[in-house]
Structure P
């Protein structure tokens, strides 16, 4: 096979085929599922960039999270404002993650088997597929986190890679404050291996500047809560525990082959994972980054065994790829080999599914003269329109109001409801917000429901006509 007059190796052809397959299983049904709440926030922020050039929400608040991601996402919305275009940028980051895994995997094997096997399993592992189908920045964080470490490692022999490493580090840091855990490793590596010692100043600046911000997301309740969180996270590993059997010897063998590279990937990963256990809140997405080394070193082991025992290992690799897939298990699968129409949902990433509403009801809510009252506005605004009023609640469950900014809703700029409207109104109650209400807020909600009739109901939403 030739491209631009150059003959491609078998490994290059295999990688292209893997990337094509990964692309297909990510884009088929990409716009099928409704946005979950954080995706809706990103959607509104990216729309504001298109309209204003900066992510200033209609409340006047600058949404300063993950600016690199949201500007790229805004660019994809130029091709249409919908769920598909909102998510397509993460598909690209998913494909780049596969390529990164290919290059790191190749560091461990004399041939290309380590890289190809790593790329293959990153292409189909269910969490890698699902997070690269989200219109949120968790796939970018995983990519930038490990790309920065890989480029840093390469800079030992090729000094020019230090600049790619620092760029990746700052992208990761812009995406999630958790990337600050990398700064000490960068400083030590540069001081020890790089002749331009002054470059250590660069990662030192955010370490000093953002350390207080980073500590603010850590819980103060101590080790018992960390143990509880670790136990809850472990509950999500039931269907992938067999990978740990491959992962642990893969690390040991990898450490023997490439001590520095393995240390540079595993130690920062464990440091961040430990920090997540002390975070104030629990969410599966916070530990998603750890999937990369899990797949990497499981695949490295398979690659090293293939290198040692030859083609007899192909049967084992085929079994690990095919058997725990959605070809055999419609639920609880590990590998995705046929496209899935619904995205992965856990209770830490709730959705408010306005797409499920019949079109005539969507049009009624969009064009009605009645007052519209909602709780969580981004999902309503993305699918329907801006509400007239917003009821306050705490998205984290702490306190009573986490969505107000100078008397208005943070996201839509709509007024915070202070008294019952005098005229007719639609009251839209979503299950996510209702579960966060305090007792006094529940009483206020019940007062709003008086003399109302239930207009329409889904598992996520109840609409009252008042």
Structure Q
């Protein structure tokens, strides 16, 4: 890396670490779930951490996806774009009056002011369970049964093509669990054996989709609701929980995408597992999820010569997503589809794989530097507004739920793109918020 690249990487790290240090000094206890703090941590993983393998050229993206070296200066330009993205987010977040002075959450001290209709809660749980299981089972039958489903989890894009309305219905069980959890927390309880049994079953059934991201979002959203509505969680506990969740999802990914798909593990040997094997598995998992610096480098290197600026087309594909592709074969692709088809079409045609550019990359893909500055400013404003609303009414369950889902989705926006996380937010959020307002009444 050039001297300019070293300076830019250092500047980006300082910008991101400054937010963490500032919040640590301003509070008696660091709140990792506060938007700018979580944003700083995730951006470090997305755009600074990859340098450890990008500079020597050992990262999985450079060795498995794109072996063409970028032009001189492309990496430095990508680092500059990432720095602009970080500054724009902070500017958008702190533009909200009083956001610099906000302390940690203080949950409502008593359940007074919330009226819970037990009969309506039972109705919602039963309704969501029956509809979710029924539609999911129909989807399984269409693809050929559970055996076919389990062996196709490594190629979910093509397995679920045209059937997302059926398979995604299983998320209704997660929505029911979130509604129930909100009622428990609002009454000053942490759930009984009935609730935890249902939540565990909903999570297990959802795992049949082979989708780690939904499991992550559900667990983090439930944790965030506890953090906001019941009791703030210490930073040390959050970090230990994050490490545990990372390990569970890594094992789940190996089982779903290797063992069930081909009948045995490909990257590890469980019978001769060593500490070196575990270390390599962790490196693969981290390196395979945090490729945003590399994808941004490709975009600043090859646009607009090889891929014209999209001028918002990938963003507005959100509006066309509800239309099944069998009804509209030529409907606009999302950012991962456009990105992959432009530079690695064989990956999609041969393997059904796509590469997400990251939210920063997608904004650059559409409007270059101006898009990154404006889009990340609005991203920061959205989180500031959601946080302001829950602080105004600390015991309001629907507001807490929406805020929790946004926090849980921040990682998937930054490492993915705009449309898919927003679709997930709508699929989980809309039925959940409607059900909460149906079950709960706030004074």
Structure R
């Protein structure tokens, strides 16, 4: 009896183990994934998958490539949909995109089981993932270029066309007069890939000319140019800071005159009245005066300063405001300014540092349609909002602007002199934008250092003009 009981127990254990093994068999079996080619661009990554069930499977295969170790670390995600019949074995061929960068690349292959082949994978199940690592060594010939980091206007280069080292370097090398075969040799890149990259930049308006004879259509500010202009930036910003400090001392007189005239209650807490910003010197000076007034005067003159008009902050194509500058952050401004003139007034956003933004997948397909851009500021950079009445704010801006005109004229003339030493003609709009961002950034820093202004909140502000 005891032997029979032992036999029965062993039989049940064996059956239980067998059932467990069967239950753990994967529903989708993934074959060997070959190592990719060590080249930039898009390449197929074929491998086999087998449906180990009697049900139809909808799969999303994702390749997720991320560089690290550089001052720009591009990220590419490519997804492909596949339908897998019951008990079928097929070869899938997702695409892997390797951005043109140097450094260490880690990419993942992930497979999701979803209800249907929609891009939303939030309801799907991760069936498989496997990492790969590649290293792209920086050629000795281009190392000097990357010792002088190539930076761009605010938000340009965070995503899209210029989020990689090669696209930035390509414009610099073409500006130096180098031919495409020479560039391919210097960068140790395939000639066909270089030609394709040049064609893409030309199609986006960053280059002009024909194949083999291109010129750069945006200002490329060399390290030598930036070094020559930086003392001018420091002199102008010091003069501006002193004058703004003097003018700001009379701020209370403007507020009192508005109250005496009966056009303003003087209530610093009444948001709807449109005068609260009069009591907030930091956003008043940083956003409304340095950018909405002086920035427009210096960069565009009588035209509205609408840098991000008809574009997408995730992959901005800012047209005449575009530039590249060598030398890193020391030679580039830290301010973010975006404005749009509407029927209701002039709305703008100012940040004393460039904000981080979140871009939803597919943004690159919607860059022209502002309403479908699908982006937002991260929580750290959400701006404080001000509703302002121009009838109340303009008198204060006129006060701040007293005796400043000559400073702008001097800056414009001296920048033109520097420009003639390095580039042809007068400074382009992009060059003036570069110079002003650097000057405004230094001016605001000096005002804070001197104690004239106290930095407010996270330094991000949104201004909405009140309709009358």
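Each value in this text was obtained by applying a stated rule to the coordinates, not by laboratory testing. Please read all numbers here as calculations on a predicted model, not as lab measurements.
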Open item on the list: Suppose log10 I(q)/I(0) by the Debye sum over Cα atoms at q = 0.14, 0.21, 0.24 Å⁻¹, for residues 69-172 alone works out to -0.87, -1.01, -1.24; of P, Q, R, which structure was it derived from?
Closed with: Q
- [ ] Assuming -21000 is helix-only ellipticity at 222 nm (-39500 (n - 2.57) for each DSSP H run of 4 or more, over all residues; to 500) as calculated from a single structure, say which of P, Q, R it is.
- [x] Q
TODO: Assuming 170 is volume of the Cα convex hull per residue in Å³ as calculated from a single structure, say which of P, Q, R it is.
DONE: P
